[in-house]
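Given below, in the form of structure tokens, are the structures.
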Structure P
Amino acid sequence: MDPILAALVLFGTFAVLLALGVPISVGILVSAFGTALLMLPWDGTTYVVGQQMTMGVESFSLLAVPLFILAGNIMNNGGIAQRLVDLALVIAGRVPGSLAHTNVLANMLFGSLSGSAVASAAAIGGTLHERQRAAGYDPAYSTSVNIASASVGLLIPPTTAAIVYSTVAGGVSVSALFMAGYVPGILMGVAVMIVAFLIARRAGYRSSERVSAGTALRTLLRAVPSLLLVVVVVGGIVAGVFTATEGAAVAVVYCLGLSLLYRSLDRAALRQIAVRTITSSGVVMLLIAASSAMAWVMAYSGIPAALTEALIGATDSSVLILALMVAILLIVGTFLDITPAILIFTPIFLPIAEETGMDPVHFGMVLILAMCIGTMTPPVGSVLFVATGVAGVSIEQVVPRLLPYFAVLVALLLLITYVPALSLGVPGMMGLLG
């Protein structure tokens with residue numbers, strides 16, 4: 001089958017199903033199955049698609065995903081978010097619009113621990129929303145800050161996005177991906193804070209009251225046990241003490257012990273955590289299984305090779321090729337969540353990126369950052385819907401306030417794309433690059 005025709009059938013069917021409101025995992029599976037039927041008989045299609053779905057989730061490294069989801073849910077109910085918010089407020093308290101900067105810092109801290117943008121938007125936004133309203137902040141402004149910064153945790157390790165990408169990209173080092181995420185993640189948080197500062201100063205939002213040195217020290221000490229999770233998990237993985245999956249299990253035990261120490265969990269909370277974890281893990285695993293089938297269909301029909309040849313043949317400029325890739329990823333991010341986007345587009349764009357000389361670790365950061373921007377944009381931005389729901393404001397009110405953040409983050413994405421050292425510097429210094 002001609003690769004161009006296969007691509008039109010595959011992605012055309014998928015786009016139609018998305019427009020009809022079909023769940024993403026079902027749309028991926030149906031479009032992959034339908035395209036495979038054009039190349040294989042019914043028996044062959046059912047066998048191959050079933051086989052690829054099973055093989056897609058039959059991975060020890062992917063076991064880290066439900067474990068990190070469980071750890072994040074425990075943290076979300078274990079009193080950890082409030083301690084991190086208190087620490088962030090101490091750090092940002094003397095800056096105009098201090099509660100907005102507190103929101104960004106808290107999302108960076110909590111997101112790096114939970115690995116979930118949606119969890120950060122809900123936990124930190126819910127904790128700070130009433131406090132910001134009482135301080136006279138425009139709800140649309142405070143919500144836009146929360147939305148723009150909630151996905152920072154998808155870059156700062158430990159993050160399930162890096163684990164999923166590592167699996168799809170053929171075993172790219174998780175340790176290298178974790179270390180590569182620090183600089184882009186911190187830069188993303190700083191970029192959001194700069195925009196928030198400029199808006200806050202123009203609006204006249206004041207800084208918070210100064211806290212005493214004793215209060216600041218007590219706040220830091222209360223947050224240290226939570227912050228140690230990153231040191232234990234990421235440090236253990238990078239040092240080779242345990243794998244990413246074993247690190248995820250350590251994170252679950254650590255968070256559970258910490259929450260029990262804080263006496264913030266009971267049977268009802270544990271039951272809710274279990275239900276949410278099972279539901280979220282089931283959704284993610286179904287997406288991975290369906291996307292594995294789609295990836296096989298694309299490879300069998302020659303779609304990635306044809307796209308690589310077309311892009312490389314269209315221009316000799318690697319700068320232009322990378323710009324086209326970034327533009328496509330930004331468009332994709334507006335209607336696909338991060339997990340299916342990584343699963344579908346890594347097999348397509350990674351070979352093209354490698355043809356231009358881009359390191360797979362570097363490409364992973366570009367891909368994840370592009371999808372982070374996608375979580376804040378309609379029509380399918382998961383963080384956008386969660387944060388507006390928590391704050392009780394409409395999407396129409398918030399979207400115009402998001403435009404400055406969107407512009408700055410796109411500029412940051414281009415900077416990360418064209419300056420490899422921002423992603424590869426830290427893992428390179430640690431000897432993690434192959």
Structure Q
Amino acid sequence: MMKWTLSVLFLIAVKVSMANVTLPSVFSDHMVLQQQEEVKIWGWASPNEVITISPSWTQEVYATKADNQAHWELLLRTPAYGGPYSLKIVGNNAILLEDILVGEVWLCSGQSNMEMSASWGIDNGDDAVAQAQQPQIRFFNVPKKSANTPQDNVPGHWEVCTPESMKTSSAVAYFFAKELGKELRGVPVGLIVSAWGGTPAEVWMPEETIESNSVIASAANQLTPVVWGPVEPARAYNAMIHPLVGFGLAGTLWYQGEANTGSQVYDKTLGSLIESWRALWKKNFPFYFVQIAPYQYGEGNDNGVEIRDAQRRVLDQVSNTAMVVISDVSPVDDIHPKDKKSVGERLAKVALKKHYTTIDGLVESPLFKQVTFNRNKAIISFRHAKGLYVKDKKSMFEIAGHDKKFFPATFVVQGETIVVSSKKVKDPKYVRFAWGNTLQANVFNRANLPASSFTTLR
């Protein structure tokens with residue numbers, strides 16, 4: 001009897017030790033894999049267990065072994081866009097993933113304006129939902145979670161874009177994908193949406209990134225608790241980004257900044273976040289972001305416009321970035337502008353020109369380039385300034401001398417430059433434009449895209 005019992009226990013122990021192959025949730029039916037790339041697939045199994053993966057787009061079988069930490073990974077070469085395909089993963093058990101598309105994958109992150117879906121009440125939302133039967137678009141919506149340490153997995157699954165799934169997914173991401181797919185002629189688009197309303201940038205980056213930079217660490221220490229989400233460094237990153245690290249991406253879309261109003265170093269914070277994500281993915285992917293909209297951030301402060309200017313400066317500090325300006329499609333009394341279609345389409349046009357190179361022409365807003373001074377005049381030049389014009393002829397330019405006291409300035413448009421001056425400033429040294437939390441730019445280029453606010457007083 002004792003021998004029989006020991007034998008049974010031994011067999012049970014052996015069976016338990018031969019654990020089933022498991023996958024993180026980001027690998028599921030309906031997923032999109034990045035096209036024409038070596039994409040990483042990973043999971044868990046018993047140490048030394050042999051894992052084979054058979055993609056239906058090739059006869060090749062990929063094989064690897066789980067390491068002594070019960071982790072395995074390998075790289076699959078994906079074809080040009082297409083599908084649907086299947087993926088069979090075999091170890092002690094077998095997993096079959098079906099309805100897989102190969103196309104373009106974008107990580108969409110930030111706070112509430114990225115999270116905001118049609119169900120929140122966007123412009124023309126009912127019509128957009130009705131037209132959202134878009135099987136070439138897929139969503140992976142990451143639920144709100146926080147963690148003190150980096151996590152290996154996150155709840156979730158890929159969904160085909162239908163009116164029902166689109167209604168509760170990021171509207172900006174959806175309109176981006178729809179415009180992208182239209183121009184790229186049916187290329188599937190996968191959207192990994194990981195966003196949390198009201199969160200500062202510091203919660204979205206690794207803790208060691210913050211700790212290694214005294215400037216952004218000091219800013220992080222000044223964040224005060226709020227009831228709607230974490231403000232502690234890395235809490236959202238640990239639970240909502242780290243489990244995704246390594247999944248093949250074309251690039252990242254970012255819409256965030258309102259929760260950082262008051263920061264004097266947001267450009268350094270956002271720049272460090274971008275570089276940290278690229279280091280984690282080991283890829284210099286494009287990072288395109290939305291400049292926050294003008295909004296009433298209280299009396300007697302420039303908190304909102306300072307963040308807008310910091311976002312503008314990131315473009316000069318970090319490569320392969322772009323920013324869309326939305327001051328013309330957002331009211332100043334709503335921190336959640338309802339025109340998400342314009343925002344998504346502007347992001348898509350930037351991606352189509354800069355990353356995919358399938359379109360040409362103006363897709364970016366006029367951006368301050370430099371200022372030169374000639375006696376009492378300041379000559380301001382802009383990037384992306386073809387067809388520069390002022391919409392209502394009202395001046396939003398100000399000029400200051402050595403004392404840094406700004407006065408309203410008159411202006412003259414001269415090609416791709418604007419010349420400003422004031423009778424009150426005889427020897428100008430500084431200029432600024434649309435400098436106020438609620439000021440909506442009235443300078444546009446030929447593509448009818450508004451100029452970014454800016455100041456040279458830094």
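Side notes on the structure shown:
- With helix-only ellipticity at 222 nm (-39500 (n - 2.57) for each DSSP H run of 4 or more, over all residues; to 500) derived as -26500, matching label from P, Q: P
- Taking relative contact order in percent (Cα under 8 Å, 6 or more apart) as the measure, the highest value among P, Q is held by P.
- For mean count of other Cβ atoms within 10 Å over residues 321-328 computed as 17.4, the structure of P, Q it came from: P
- Among P, Q, which structure scores highest (criterion: volume of the Cα convex hull per residue in Å³): Q
- Label whose coordinates, when FRET efficiency 1/(1 + (r/R0)^6) of positions 105 and 145 (r between Cβ atoms, R0 = 25 Å, to 0.05) is calculated, return 1.00 (choices P, Q): P
- Looking across P, Q, the calculation of distance in nm of label points 7 Å out along Cα→Cβ at positions 281 and 377 that yields 3.3 traces back to P.
- Identity of the structure behind 1.45 (criterion: Cα Rg over 2.2 N^0.38 Å, for residues 177-248 alone, calculated), options P, Q: Q
We did not get these values from a lab; they are worked out from the coordinates using the rules stated. Please read these numbers as outputs of a predicted model, since none were measured by experiment. Cβ atoms are built from the backbone, for glycine too; each structure is taken alone.
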